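Q: Before anything else, here is the set of structures, which you'll find just below.
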Structure I
Amino acid sequence: MKKILATVAIGVCMTAGITAHAANGNWKQQFQTVSDEYFDRVFFPYAPTQGTLVGYHQYDAQLEDLSRKNIDAEIAALKKYEVRIESIHPDASAANFVARSDREIVLGNIRSTLLTLEVIRPWEKNADNYSSLCANGAFTLMERKFASPDERLRSLIAREKQMPALLADARANLKNPPRVYTEIAIEQLPDIIAFFEHDVPLAFADAKDPALNAEFAQTNAAVIAGLKDYLGWLKTDLLAKSNGDFRIGADTFSKKLEYDEMVDLPLDKLLVIARADMSKNQEHFKEVAAELEPNKTPIQVLEELGENHPAPDQLLDTFRATFDGLVSFIRTHHIVTIPSDVRPILEETPPFMRATTQASMDTPGPFETHATEAYFNVTLPDPKMTPAQVQGYMHAFNVGTVISTAVHETYPGHYVQFLWVPQAPSRVRKLLGANTNVEGWAHYTEQMMLDEGYGQPGAGAKDEREAKFLRLGQLQDALLRNARFIVGIEMHTGKMSFDEAVAFFQKEGYQSKETALVEAKRGTSDPTYLYYTLGKLEIMKLREDLKKKEGAAFSLEKFHDDFLKQGFPPVKIVREALLGDDSPAL
């Protein structure tokens, strides 16, 4: 008892000392110290898989502990650091902008995590979190060869030993989850089990230590057995008890937007903005469709567009073939500086991500020094699909959306943004980011590239007809993101059911039924996936406002370079850095 009391007393003295120190003027150094402590004592210790991802390999042998006791300890630690960082009062001078805005980013991260743990409570609702954590814990040690196979296998064995406890915590924690969450977990688990049965052993086939291999055979078999039991429990027990509500409600939705994205506009105003942008994109789609096929309706042209896709077994090569043209156009038209000639690697999406994503970019962490490969993941049709389902699924990879997706994920989207990470001004900016920046940038580039002339005959398209199809593909992707914007708010505020969301993606978002279903599922657990369009609109407004300010001196390439060198903060912060004021982001 005496030892516990002494520890508490030390914590109080430290906090008091920090406040006094900050008051004496050395607040930037104090913030640096406390924010570093936050990352090293709270952020990564409670999310060790994330530590591996960013390149902090001291966390490789650890796995997330989602026991109720540990969740409560994390909440207590977060509240402690919220108080400590709040007590540091920054100087508002322009010279201190990076540190001052970093303080707001860290506070937002703490408050968002608290909101997630205390209010949204996915640890109590989402069965997929637990099984996908097992898969992700293994995958992060497999994908990049940052150490020898034996060393990484040793870390994997340590993680696998913790996986049965993680699955036991799931059974203890999950209470009346939403049915759709349990269904998604059931849908993904067979692929996760197959992943541990086949992919994981194959990834470590070069491990040489016989004792390690023997131990791995035991731990991996235990994980497979545990996942099979978990799947059985979900089907026979939890599913029948899954009558909960996935909706987070308007108040929580608004707080999440404020903490994550520094966006404080009322939800009804955001919906007005979203609907206006959707209408504009629908009208543009109709205009291009009429130019292409005057005697067909937009829906008929959409069907024709959807049927113009590569064969499923050619999909990865089709994406790979876009790189040369994109890079050449970016450089000759001075779109943005590309800091490296290294290309990303195309691969099939990992199994634990396939139910809710069709394409993604997986880049090495900002502090990874050995294995610096980046992977462009594409989700191929499920082998269990019927031919008709495969055809519907492949509509999402038509000739237009292939280009739009390649731009979004690689050049000049996520991959180029990753290449700029070393120039971010602080550790905070390298580790914490806003989706309105990350996804907003990638989505913004889809339209920007076509507006600047890519996708015209001789520059990405073979003729005028294909150029129009590329524009329709870009608009179809924009409408998908418009639909996410509206569905996210409407579903989570109780104004739209899941089935209505699926129908909305089809009718208003111009998506196939298969894509609409995936998108609505994602929206149940990613409520603020409006950040694509929201961020894009913020970036476009920033560009136009900077054009007005700089006049003839404005350079698109310089704007893009200056944007990317800020790291990934909310666009509000980038705006202040580039414009020098705090004018509205929208």
Structure II
Amino acid sequence: MTVSSAAPVMEEGRFDVVSSHPIDQPKTTYTGAAIKPVPKGLPKHTQSICPECLKVIDAKIVADNGHVFMDKTCPEHGEFRDRLSSDIDLYLKMDKWTFGDGQGLTNPAIPNAKVCPDQCGLCNMHSSHTGLANVDVTNRCNLNCPVCFANANHSGYLYEPDLEKIRKMLKALRDEKPVAGRVVQFSGGEPTIHPNFMEILSMAREMGFSHIQAATNGLMFCDPEFALKAKQAGLHTLYLQLDGVTDDVYRKTRGEDLAEKKLEAIRSCRKADLKIVFVPTIVKGLNDHQVGDIVRLAIANIDVVSGISFQPVAFTGRIAKHERDAKRYTLSDLAYSVESQTGLINALEDWFPLACTVPFSKLISALRGDPTIHFTCHPQCAMGTYFFVNPTTGEAVPASRFINIGGMLTEIDRLAKKTSAARIKLFTKVQVWNTLRKHFHEDKAPSGLTFNRFLQTLQGMTDKNYGRGAMDGQYTYKTLMVAGMHFMDGYNFDVERVKRCLVHYAAPNGLLYPFCTYNAGPTFRERIEKHYSVPFEKHSGCQMDFAGCGQSS
């Protein structure tokens, strides 16, 4: 078994993570619920659920032959084992680069919850606020995808909230305290076929959302006029379903040839000045061989593509163990796929957890004098890297090649603590940013990226006046986020991850649900949609004729 320097063997079978930076770990949420810190190293204990009966049961996360597994036993349904990571070193590195939990909301909708994950809303035990909000606006779709976790088109009922219900959902997000929801993603089904899609975008803009996205298959955006109307209504970014670069992949994942239509959507978004994040669902043995091709496609379209959010498939229904083992694709598999198929990264050196960005967001909050979103998710929820890309040459260099990431994060965390109590003047802000200069190595950076432009790029990530429109790529340098987020299912469900989830669904009842309780575990999606739905035969609108739906928008 290979052991990295971050994971010294303390005793047989025991791997402890030695953190090189101080961690501010709150003891309670804002409303007084105890926060149990995420245990580091292996083995570790947590709570999970039985994938058969969904009861909460104890689980143990262990190392075995260089891999990481979750083991659990249900008294009624027996033993279950699922692979969490195919590389122990990368798993332990993610544990290392975290900076403590958040404290949730000061106004949770469920103030006295005692049991996770069955009392969502968000509750007093939840330690993260909303980083990205999903608002499902329909369960209709103009595709029939075999891998759809939303079960669009096959539920037998129509879930399609009207504008007032959607306003209620958006208001629940904007009313979050101390950090109001600012980033919203309209999803489904296929959100663009909602008859009021453009009005929904405008509503979100008028309600103060700073970033508005649509999780879409892109078919409607093949029409340049539709793309432009969406941009004018307030849309900023497409979360574009993109599982590969050839039709044989799409026939398996989406049921039809779509490769050229994805390129058409990219061209339309370029004309409309919309941004795109590729969202590939990856199944081992089906399309994982095209991970590198997807990265190269993003780099080739860096003028319009700002990121890739890989999503390893989640098994939301029952599946035989041998089939699950064959198709399970973990975030470590993703990291090493990017490494082997592109040659652009070293997975262990260049991959970091999303949670490592917390010092940066804390510093931004201190400099602004206003609370902002902190990505205090579980370290094993999401991980990836940032490429800085020269749009002329296509040169793509991971940030970790020319920045001492560990040193910079530790320095930023120290600066955030130092400045948080005072109002920072402009000259002080400049001094703060310049403190980071020693961590930047210009000789290793891509051509044209000076330290000043690097700082301007950081500003562009937080100030959309510089990060969007005509200033994008001029004041700033082009960046490409390449990351993965592995949403949970009944086999790898971890209650500690749920408590820290920052991707939330807003529902018509005014409550907010973590992604992995909405679509797995308690699966609140089914309850919510059935309660706020009508049978298809009672719907007087488009019913099942999806081809023309939404065109009037």
Structure III
Amino acid sequence: MNKNQDIPQQYTWDLSFLYPSITDWENDLKEIEKLATEITAKKGTITTSAQNLWDALTLMDQLAIKLEKAASYARMDFDVNMANSQAKGNYEKIYNLLTKIRAQLSFYEPELLQMTPSLLNQYKQEITELDTYSFMFEKLFKEKEHILSPQEEKIISRLNSLGGTFKQIFDQLSVNDLNFPEIEGENGKIIKANEANYRLALNSYNRELRKTYFKSLLGTYGSHLNTFATIAAGNIKHHVFQAQIRKYPSTLALALEKNHIPISVYDQLIDTVRSNVQQLQDYLKLRKKLLGYDTLHFYDLFVPLVEDINKSYTYEEAQDIVLNALSLLGNDYIRVLKQAFSERWIDVFPKQGKTSGAYANGIYDAHPYSLLNFTGTLDDVFTIAHELGHVMHSYYSNKNQPYILSDYVIFTAEVASTVNEYLLYQYLLRQTTNIHEKKYLLNMHLDSIRSTFYRQTFFADFERQIHQKAEEEIPLTPEIFCHTYRELYAYYHGPEFTIDEELTYEWTRIPHFFSPFYVYQYATGISAAITLAQGILEQKPGALENYLHFLTTGGSDYPLNLLKKAGVDMSTSEPIITTIQDFSTTLDLFTT
């Protein structure tokens, strides 16, 4: 593991672009508090005139922009050195400030909702710049029946803070309190059967290691099954309460309304995939055959069917590959990517105290940033393409939209990143003349769709069933959780797949379930991305132009409308079918 001082500066991100010094950051915190106080002073008068409304809206934008910038700085400074006590303290400081301001301004939205559309139109005639906020108000008016009084909203805000403790308890239990056993890993090395070694162990060609790791990891979760079930049930009940008090028919309706997604889109995804599980089962049957096993278990799903090509890439080589793969997106797209590489928008290498994984962070009052942990694998090359998809989406949206319309929602967030991954995959397929490398890439793509499309739809199905049981006041016992999970594994994975007892506990380790009905968007995202990327590769008329325009649109319209203009209609089953067909085509190529 690199030490911080061992990494050349060019491979670290330059946070001085946000704040030249910590003093500048602290001064912005004071300005944030001042802005919040100014907005609070307008309580009761915000909607009484066009000028008052304009003043409040523009102040709120200034506050939000500064908060985003200050919070991003604190988080990123902490993420690259989590052992730094000052960075940790600053991160906690901004979190506490956010909590305080949310409570302080809980009156704001209910007060805006005292307006009517006709009054807003009158004010827009007086101050034409108010038209910028038309879409914001359109969405707000749609939610009017679900917004409570200012006093009730203040109480709900505090209840939400308490409701958030279910996820915190889950994190503390799963990260800090579970005692994961040590097992013998590769070459006799002792490793812990914990989350940190998940990929390392399950990608191993040593089946006994995979099996031991799997049973040890999930067995540890299972030994606290009653506790995990109680935490999960409490979290679900909290969201059921939220839906009921805000007059939504279900927790699903509450979750989807945030992004204005019809429930039919969610149901259609699950129903279409459930009608096409045979393709997944065909792949599992092939996997079982090629691995030469009598039975196929969960711990057999990750080991590559094609031996690793063992290629290692320097960061500069990875940059060139990504730039070449994405060159068909145009000169300006490549120009900005080169700028991201050269102007230190990216923190590249793993180092002591740095957080794991990868992410992108769009900041309206600056350029986007990305965190990587690049080690030179092919997976890392794909991660660069993925995260830079987010970076470019944020860059173009922030450049082309006013702040209030710049932020894209989760439903569209994974599209740009996955388009980049698909274009990189197809580029590498075209470039290689080595049959072994080609098979490796095809296997990689099959497993990507299995895990991002089929698995996330399976999770979405589980969530829908469990929340329906809670709404029907069926007690969410450990047996209910595990039985529902087992039945779904049997349905999706079919007779070639063996369901170990430990697998029925797997739901206990999925943190996304604490954000209800979130995971389905991975499946819809990859479906939209594959459809759009295929259109670009096939040079369909308008496909490239429409996609590049989509990157500029941020949150300026409902996500279904934005995607439809880009060239994919997520209100139909067509993109889901396209993804299933892509999976089947890849499977055919792999077996020929």
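Throughout, read-outs are computed from the coordinates displayed, never taken from laboratory work. Small disclaimer: the values here were computed from a predicted structure and weren't measured. Cβ atoms are built from the backbone, for glycine too; each structure is taken alone.
Q: If Rg and Dmax of the Cα atoms in Å, for residues 59-314 alone is calculated from each of I, II, III, which structure is the one that comes out at 20.2, 58?
A: Considering all the candidates, the number was obtained from II.
Q: With distance in nm of label points 7 Å out along Cα→Cβ at positions 131 and 227 coming out at 0.9, pick the structure among I, II, III it was computed from.
A: Among I, II, III, the structure yielding 0.9 for distance in nm of label points 7 Å out along Cα→Cβ at positions 131 and 227 is I.
Q: From which structure (I, II, III) was mean count of other Cβ atoms within 10 Å over residues 123-130 calculated, if the value obtained is 26.5?
A: It traces back to II.
Q: With distance in nm of label points 7 Å out along Cα→Cβ at positions 91 and 283 as the yardstick, tell me which of I, II, III scores highest.
A: Going through I, II, III one by one, distance in nm of label points 7 Å out along Cα→Cβ at positions 91 and 283 is largest in I.
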